[in-house]
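Bear in mind these aren't lab numbers, they're just calculated from the coordinates by the rules spelled out. Because the structure is predicted, anything quoted here is derived from the model rather than measured. Cβ atoms are built from the backbone, for glycine too; each structure is taken alone.
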Structure 1
Amino acid sequence: MADRLASQTLQKFAELEELAQEIMEDKQQIVELDRQRNTNREALRMLKKEDKSGNNGASSSKPWVCFGNMFIKLPNGNVQAMLQQDQKNLDEEVSRLRKELKPKVSKLHELEGLPEVKGFDLTALTKDDLQSLEP
């Protein structure tokens, strides 16, 4: 009887620890993706600024781009398109991680025996929802 209870307790703690570890990993991944988004945003801003400045020199029309351990000169428009697509992918990944994080945190609270957090699972209104509310 005592062995079974100890085994169940140990199993519950292991499950709790595993879930907490998943939550920590997801949060860390969100932070890393946010850093990458900010870096991409800075690069996009610089490329757009270079476009607006009207510099028609060779250096402004083809910036250097790093792919792994290799640098390549590509046209400014292509680089901007790649960065914008990368931004879109990063935004989707961050949204997915944040959406998956809420149920995990809720389950962790449940396993810890804590009361349910009120308003934690709220979602923001979309533009369509907001427009439908306006008179």
Structure 2
Amino acid sequence: MKNTSNTFKIASLIFVVFSIFILLVFKKYIYKKHENISLKNPDLVISADKLYYDFINFTDSSNSKYLNKIILIDGNLISLDDRNILLSPGISILLEKSTTKINRKEEIKIKGRCLGFDNILMEVKIDKATLVN
């Protein structure tokens, strides 16, 4: 009887340890560490006009060239709303943090991750963006 009790305790302990290990693996897989794009070097440097032109005229090749790449974009500001910026001719940018330091109609440089082209709104989407001085 005592031998069965010890076997059950050992099996229970192994099960608990194994379960904790599996939970930690899933946590690491699901909750990946936030990627800080502001600290990384850009993969490409491009003007807003050129980026928009490429997506309008060469969508397939632009997707392979720009999609999920960190790019540094310079362009003219059309609008600013909390964390959303629109550059001419049609680059929609979501900033990491809100800012009011930008003057309208000012040329700015922004680094962020390219999400691709939105065919409905006809604009290139950028997220995780930060202003570059």
Quiz prompt | For 5.2 (distance in nm of label points 7 Å out along Cα→Cβ at positions 8 and 88, calculated) the corresponding structure among 1, 2 | solution = 1
Quiz item: A value of -26500 was computed for helix-only ellipticity at 222 nm (-39500 (n - 2.57) for each DSSP H run of 4 or more, over all residues; to 500); which of 1, 2 is the source structure?
Solution: 1
Quiz prompt | Test item: Cα extents along the principal axes in Å calculated as 81, 54, 15, pick one of 1, 2 | solution = 1
Quiz item: When relative contact order in percent (Cα under 8 Å, 6 or more apart) is calculated, the result is 22; to which of the structures 1, 2 does this value belong?
Solution: 2
